[in-house]
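Peer 1: In what follows, structures are represented as structure tokens.
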Structure 1
Amino acid sequence: MRFRIKQPETEAEFKNYYHLRWRILRAPWNQPEGSEIDDIEDQCFHLMAVKPNPHPDTNNDNEVFAVARLQFNSDTMAQIRYMAVGKTYEHQGIGQQLVNTLEQHARDSGCKQIVLDAREPAVHFYKKLGYEVTEKTYLLFGEIQHYRMIKDLTDS
């Protein structure tokens, strides 16, 4: 499948980016649209995977099917948050490409480590990418167990 990873730039792209984030990470637990956005969005690095528009001469938006965010917790530590890949696009290497791009951006920004809180079903995915579980953390919406994971960027 042809796709590209890019930063959302226009208001329409951000609208589609946040809508996918809500649809995958919040809607299944009856959370309202808007709950997928926090108060530091403008301080973060956002990525999305999109299918190229087959008709570039039209105003149709590219389909957004994966999203991720990198926030900076300190000068040397970044955090991956709100990572989501549409169900029909899983197991195609898209998530790995998003993480690789986030890691490179973190390195370029001087970060030495990346931390994240993985939902239990995603722990294996992150382990394959070199992340290590450091602790069992919180239970989101009373049912989604999360695990703190860390990767040292100076080793890779």
Structure 2
Amino acid sequence: MRAPLTLKGAQRLRAELEQLKSVQRPAVIAAIAEARAHGDLRENAEYHAAREQQGFIEGRIKQLEAELSHAQVIDVSTLNAGSRVVFGASVVLADVESGEEKNYQIVGDLEADIKLGMIAISSPLARALIGKHEGDVVEIDAPAGKREYELMQVEYRG
């Protein structure tokens, strides 16, 4: 199965890949060459640090290329699921007890970032929301115990 990825998420990952290939990779190659010029490599901390950084960059490039080649990119703005929650939905949840509202967008695993309100499709919260409609109450098994949230709003924006 192809992993879903929003159009914005795919663009962000492609930009990161381009940055790694065109800026960071050449910079680390230059740093390795400079460190080599200092002589004995066995006790050359700059050389070893640059080689380690190069390994990280090459690994991330391979990971991004593989993920992007296997991803199913979905333009969320073209989805028309109405008030039903599907991949890419932006939702507003209200805690039934406290009334506190939270905003989330359901995105692919690769682009998830809780600090930005982007939750992975594979997360327990996203799985509980999929298929629900505005006005539904969902029960989530949170680390602090069961929580109930009312689904206040569902939107599909790019």
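Peer 1: Figure out for me which of the structures 1, 2 the number 25 belongs to, where relative contact order in percent (Cα under 8 Å, 6 or more apart) was derived from the coordinates.
Peer 2: Structure 2 accounts for this read-out.
Peer 1: Kindly point out which one of 1, 2 the value 13.4 was derived from, the read-out being mean count of other Cβ atoms within 10 Å over residues 88-95.
Peer 2: 1
Peer 1: On mean count of other Cβ atoms within 10 Å over residues 80-87, which of the structures labelled 1, 2 is highest?
Peer 2: 1
Peer 1: Consider the structures 1, 2: one of them gives 1.9 for distance in nm of label points 7 Å out along Cα→Cβ at positions 48 and 144 as calculated from the coordinates. Say which.
Peer 2: Matching structure: 1.
Peer 1: Follow-up. Figure out for me which of the structures 1, 2 the number -12000 belongs to, where helix-only ellipticity at 222 nm (-39500 (n - 2.57) for each DSSP H run of 4 or more, over all residues; to 500) was derived from the coordinates.
Peer 2: Of the options listed, only 2 reproduces it.
Peer 1: For the read-out distance in nm of label points 7 Å out along Cα→Cβ at positions 32 and 72, a value of 3.8 was computed from one structure; give its label from 1, 2.
Peer 2: 2
Peer 1: A value of 1.04 was derived for Cα Rg over 2.2 N^0.38 Å; which structure in 1, 2 was it taken from?
Peer 2: Computed on structure 1.
Throughout, read-outs are computed from the coordinates displayed, never taken from laboratory work. Everything numeric here is computed off the predicted structure, so don't read it as measured data. Cβ atoms are built from the backbone, for glycine too; each structure is taken alone.
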